[in-house]
Structure 1
């Protein structure tokens, strides 16, 4: 049974997603109609609930059981914005479906890629350039959940 992982990069008010499954040692990128889910800049509680519901529905539609989120720094030069942390919390608090959510620190991503280089050049995946961090998160998440 192939396990589908959704890699997520939270940037600004967007959750960029990339689905990846591994079946008998072979990686596969399932076709996904959504590349990113967004939250309005001046969002209400209702917008946040809609974002959460849309994310949960997408995961359910594709049978995703694991979500791997590229961790953002809470402070410093590369700190994530407040909206991205709200989106992360909304994803972590999904209860409608069975979902394991993992945060991947940059150091873990680097060490995992050093030990297990990507089996395919990103340019050959057919994904959009802005999905690269989500793809890498999905790959590392897939390896970590094995």
Structure 2
């Protein structure tokens, strides 16, 4: 199974491409580590964001997208832009999208701890939360 794990933060979608085949995790190379939305209130920009994301899905033959949930209220609430990006991703035809919460991630990591230090993955620091969410999702 090949997935895109996504952390939506402000106007950015931090991406991590992960694969699980015969019980082995891998991190395939991907041309984009993040997509940035310059103006979430411009229809053309939203369409461009959705089209870019869909192109990545098609090019890398991704079967599933996992989005790390954000708070809807309070100090750590997600931005309006991040919720609009989430909707644009969900509306891509024939794409399975799953949400994973911090509590679910912690529970799955407790049962299946990461066997590699994040620095050893070759990913950038801003991709860490997406990577952990994707790993937790795949380690069912």
Structure 3
């Protein structure tokens, strides 16, 4: 139970004090992600130089899960190559489906706290919104 409390605190902290929820001037990539079933809406912006994500930010509105998930995602992928970001996104999406190994989940760092969302079908789309937007944005960039 102690672990769940810790993970709940991570989620609340990222929702209340997101490090990456702000405008990002000079972003080379931008894409809006929308969850029409609940109204979550984010605009993801990335700066990529030499195949590496050098900066990223998002703006938008939605539930605590969607906003915290997007913030944790950016914590994880900034500084990574596009390929590594896509790999991490794939792990996250498999985790939400209950298909990722414990070793893969460890690679997600704080984003692993959203693993329990797989047991809450109404929250799955919230948790994956930023990650799907990231994958779509990086696919368009190629």
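Every number in this text was worked out from the coordinates using simple rules, so none of it is lab data. A quick note: this is a predicted structure, and the numbers were derived from the prediction, not measured. Cβ atoms are built from the backbone, for glycine too; each structure is taken alone.
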- Item | Structure from which 14.1 was derived, mean count of other Cβ atoms within 10 Å over residues 67-74, options 1, 2, 3 | 2
- Note on the structure: Value 2.7 of distance in nm of label points 7 Å out along Cα→Cβ at positions 43 and 99 was derived from the coordinates of, among 1, 2, 3, structure 2
